[in-house]
Structure P
Amino acid sequence: MPLLLFAGVGLCFVEPARLVPGEAPSVADFSGGMLLLVFAFTGFETATVPTGEVRDPRRTLPFAILAALAVIVPLYVLVQVVSIGTLPGLAGSSRPLADAAGAFAGTLGASVVVVGALVSIAGTLNGLVLAAPRLLFAMAGDGELPRLFSRTHPRHHTPHVAILLTGTAMLVLTLSGSFLSAVAISTLTRLLAYAATCAAVPVLRRREDVTPALFRAPGGVATVAVALLVIAWLLAQGSARELRDVGLAMLAGFVLLWWGRRRGAAARNAVAVAGAGAGRDEAR
């Protein structure tokens, strides 16, 4: 609602003379800006994580994701237009939306934006704390991570171990780095997940041993090719430190994956041996 008010009211105060093309940014600045811009549009995929707790996800989730993007894209464009058209020196502002709202709506307008930002941050954190542990929980249930992460609370029936681990990791990463570095690492990680999803589309379309698709992505291979090229370009914009941190996180993930699969294989072997022993006893 604060963003809608910002865009709706702010359009009445836009000075058209400010909406003129400026100097073209350098390739490095443009690429770095695009990497940050992607972060603003990420998160839509999180809606697919807690599908086991969503009513009729086959029908609602595809519509929800596409509808969300259809609303967010024009809203973000309007927010940018209002910011440029009402705030001189936008690039030098450390809180551009609040400053722009203060320019055309006074202290009250700036306060509404600040409160809206706090509510938005709280909502984002709640969504992450809901969805992120479910990834660990689901992977542990499939034997891809240690079974410890699949434990549920005896009273609340929530994956409490995965929630505590995820929350602790989020807190440590938040306190140990800057906002921009966290944004870059988050974006790079998501881009890798997007790339894996895109690459899986043509593979799954050719396979006959998979469940029929409930939603068919338009464009097919052409869309996948363009998306992978854009993702590769964006990944190349990450700094050496950011790419190193993402690589270390992936390495830790592969270690956990190896450990989980090894423990899962050992458990299955133990069950098989016990079953075979029971069969011999019955035969005797």
Structure Q
Amino acid sequence: MVQFVNVKEYNPDWKKLFEEEAELIRSILGDNCKAVHHIGSTAVEGLAAKPIIDIMPVVADLAAVDEAAELFKNAGYEYMGEFGMPGRRYLRKGGVERTHQVHIFSEENEGVCHDIERHLAVRDYLRANPEVAEEYGALKSRLARKYPYDIEAYCDGKDAFVQSLEMAALKWSRDRREWAMLYKATAEVHGKKRLSPFMDAGKVSAALLSAEGNVYVGVSIEDLKGLGMCAERNAAANMITNGEQQIKKMIIIAEDGKCTIPCGECKDFLLQMDRFNEKAEVLLSLQENKADFLKNL
């Protein structure tokens, strides 16, 4: 039987259907199950989609999933094994007009081929960018009307968009993780400390992400004779000490806990370190309103 390409407007019930099925999957996988994620278009509020609930369980051991194959079959699933993707276990339910698809990965996959990261990045990117989700939904609706009984033509028609979407989503996701990593490093050293009757430190803190992916932190140092150091210059000195000089991203947290920008002297210092640093990004607020380093100084 030919599969009918049926794209529908977003249905709030999809979330409930996922939660019900996720509970069933957890009961089958037991302690091997580390997480169950709702992925795909039905996981994005407002996005038109084929009414198929895509589910991504993450497990400790894929071999143990194979041992549970019969339990999945008893629950109405076809157990398809890798089904063309090494490191995955694919299951589906509902026959030709399927209702559920399950993509099981080992938690080790995150560091190997990034399938887990890819699926979650696309979902979260679409949730955070409704204009992209709207464009994607409109494309799928057009293709479904054009190829209602040709699933291959439907998939081919959205392939270029999906590839571009995945690239943008992965960049966005990794960018967010880098900022989160920098903020955590900055927060850990932030806080004014009295070093002696003559010197304080930590009123301002900074973290720099190098072009090589390493994080360097520094705090402000203030003394009675004006021989102290700004936090960002302290972090830069730490970077130089460890043999690096190119800055990719930067966070500076002021005494009031808000993001700030380098002072004029530090700007000159960082640019003298390496002209590459003119392309560095600085976080302007904790809401991630970032921009090019020089453009905002």
> With mean count of other Cβ atoms within 10 Å over residues 102-109 computed per structure, which member of P, Q shows the largest figure?
Replying inline: Q
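Of the structures labelled P, Q, one was used to calculate helix-only ellipticity at 222 nm (-39500 (n - 2.57) for each DSSP H run of 4 or more, over all residues; to 500), giving -25500. Name it.
Of the options listed, only P reproduces it.
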>> Can you rank P, Q by relative contact order in percent (Cα under 8 Å, 6 or more apart) and just name the one with the largest value?
In response: P
> One of P, Q was used to compute FRET efficiency 1/(1 + (r/R0)^6) of positions 14 and 86 (r between Cβ atoms, R0 = 30 Å, to 0.05), and the answer was 0.55. Which one was it?
Replying inline: Q
>> Taking mean projected area of the Cα convex hull in nm² as the criterion, which structure among P, Q has the greatest value?
In response: P
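Where a number appears in this text, it was derived from the coordinates with a stated rule and is not lab data. Just so it is clear, the structure is predicted and the values come from calculations on it, not from any experiment. Cβ atoms are built from the backbone, for glycine too; each structure is taken alone.
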